[in-house]
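What follows is a set of structures to go through.
Readers should treat all values here as calculations from the given coordinates under stated rules, not as data from a laboratory. Since the structure is predicted, the reported quantities are computational estimates derived from the model, not experimental observations. Cβ atoms are built from the backbone, for glycine too; each structure is taken alone.
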Structure P
Amino acid sequence: MNDSAPDLAISVRGVSKKYGDFTAVDNLSFDVRRGEIFAMLGPNGAGKTTTIRMILDILKPDTGSIEVLGGPITEATKARIGYLPEERGLYHNVRVLDMLVYLGQLKGLSGTEARARALSLLEHVGLAENARSKVKELSKGMQQKVQVIATILHRPDLIIIDEPFSGLDPVNTEMVKDLLYEMNREGVTIIMSTHQMHQIEEMADRLLMINRGRAVLYGDVHEVRQRFAKNAVIVEGEGDWAALPGVKAVEAGENGRDVLLRLADNVTPDEVMAALATSPAYRIRRFELAVPSLNEIFIEVVGGVRANGSSGG
């Protein structure tokens, strides 16, 4: 970002944006580290898209500052960014390869280099035989893969993608994920905005949850989930779970083999694990802390903020 923070790809400090009397983003601050996969999430209208557009210099913040890839964004900086907006923007009456070459040239590639990279990426995602098809002749999932190729064709240092898996079946979702992982391993920073919480759990290093224009959760994905863990454990094995000291309730697990043990307030999971380890009445194949999914956390946090009447945009 600057000499004092060379490990940051993006630094957002005290940024706000209003549309008339409506506050879309309200005094928002966060960092994105170089080389990480960073997730932005929140309900519709939370301010995610406005924040992304300010990072890209499409919109100017009313207050605050944003630095991208070493300083205030410039035209040279923009050439180092790949952006996949939620509102897709392909030219439907143009042949796929011609369009990709054109978009690559806009990002500074020569026609020859853009063509070679486009053909290689089309082959990589199983669309080589569609290179000369018009975009409108492709399925929605195929168009989405072409859009992803257009985003990464110039090998950007920073990728910002909004709902990258929209319209993709499970096979093509894995294909696009592998492509993003490959770029991330090469040092590319990825910002991902999506409502698919399981994808964030799997892919992201850190997250920012925005609601009504404000940050309501920010940090390492694993640590955020641990922070919301209830006083309960998941076990798989044999034994009379209800008779275990400190267990106040026993619930069936999701897969039919494990059970959820809710613990008394004054009992810790470590104490229960010690009791199981020293008792011959129990056989344990699995023991872990019951950690909520991001989807459960999202509902709890966003619902709680709404119930409290928090303002923001």
Structure Q
Amino acid sequence: MSTDLRTSPLLDLPGAVAGEGIDAGVAAHYGSLYGEQRALAAGEGFVDLSHRDVIRVSGPDRLSWLHSMTTQYFEGLEPGRWTSALLLDAQGRVEHAFAGLDDGEAFTAHTEPGAAAALLGFLDRMRFMLRVEVADVTADLAVAWRPAAGGGKHDLVPREQLTSYAEAAGPAAGLWAYEALRIARGEPRLGFDTDERTIPNEVGWLDLGADAAWTPAVHLDKGCYRGQETVARVHNLGRPPRRLTLLHLDGSENRLPTRGAEVLPEGGGRAVGFVGSSTRHHELGPIALALIKRNTDVSAPLVVDGLPAAQEVLVDPEIGMHFRPQR
């Protein structure tokens, strides 16, 4: 087996078929896409996400430092509580997304495969004279996911213990099953369901309390951070430029849309957005996430990559507040 950190030892499990692109290091499935989805939906098994990057921020100033830069409220973060955060540019556009927990001595987080270098580069430049250290610990820690209330639970597993973790947490489900449940929840993935212009308001990353299907990445009651003006303005005045929507696709053709394909009005016309992640869900059938113009009628039939699609609202186009349908 390859010694590449991103090639999981769990690809040696029976039936494992590797993913593609940046997800190639873990199993897309173990032979039963729908069976693996149903197991996760029933609260059973785990998903290998060991191809994701892992970073660690240590030092006594770490939480106040992260609080000052990110969209999340880090001050007073209690040990063991998972939280998500974003780093924005000056115009409020999302540059980095990560999720992690503090253990009382360091904050450890995971991010997209290959994203740690740029994230750590930015963080390192922002340390100044503060008592913080940043490090890439992907070689030491692997990420896994288990189903739980509120969307699931991530685990940080010592990399050399990944095989024994799998034996205890089984049955294994592939990334395709994980992605199907994520898409059905309306949970965006940075770089898959977003582009370089995406602001948090467009994709439902704001703090909505009990309505959120996962830990929100933007806390609305905290001090200033880069990009906050855009987030606050759109939240308070409403009408984000675009909105994330769940598309229910026509299943008469045995294919899914190409990621990045244009979303068009039925009958033709100018593109109203683009499609991101897509999947075959064990109950909903073929579905996808798309980022479309705010003023697109929420009941308008659409076409993506030649496939007819109906909308299910995820982000309210009128007032900028975000809600999630309860499943």
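Between structures P, Q, the calculation of Rg/Rh (Cα atoms, Kirkwood Rh) yields its largest number for P. Assuming -10000 is helix-only ellipticity at 222 nm (-39500 (n - 2.57) for each DSSP H run of 4 or more, over all residues; to 500) as calculated from a single structure, say which of P, Q it is. It traces back to P.
With respect to mean count of other Cβ atoms within 10 Å over residues 77-84, the largest value across structures P, Q is given by P. Computing distance in nm of label points 7 Å out along Cα→Cβ at positions 45 and 221 across structures P, Q gives 2.8 for structure P. One of P, Q was used to calculate volume of the Cα convex hull per residue in Å³, for residues 181-260 alone, giving 162; which? Of the options listed, only P reproduces it. Supply the structure label, taken from P, Q, corresponding to FRET efficiency 1/(1 + (r/R0)^6) of positions 13 and 205 (r between Cβ atoms, R0 = 30 Å, to 0.05) with the calculated value 0.90. Structure P accounts for this read-out.
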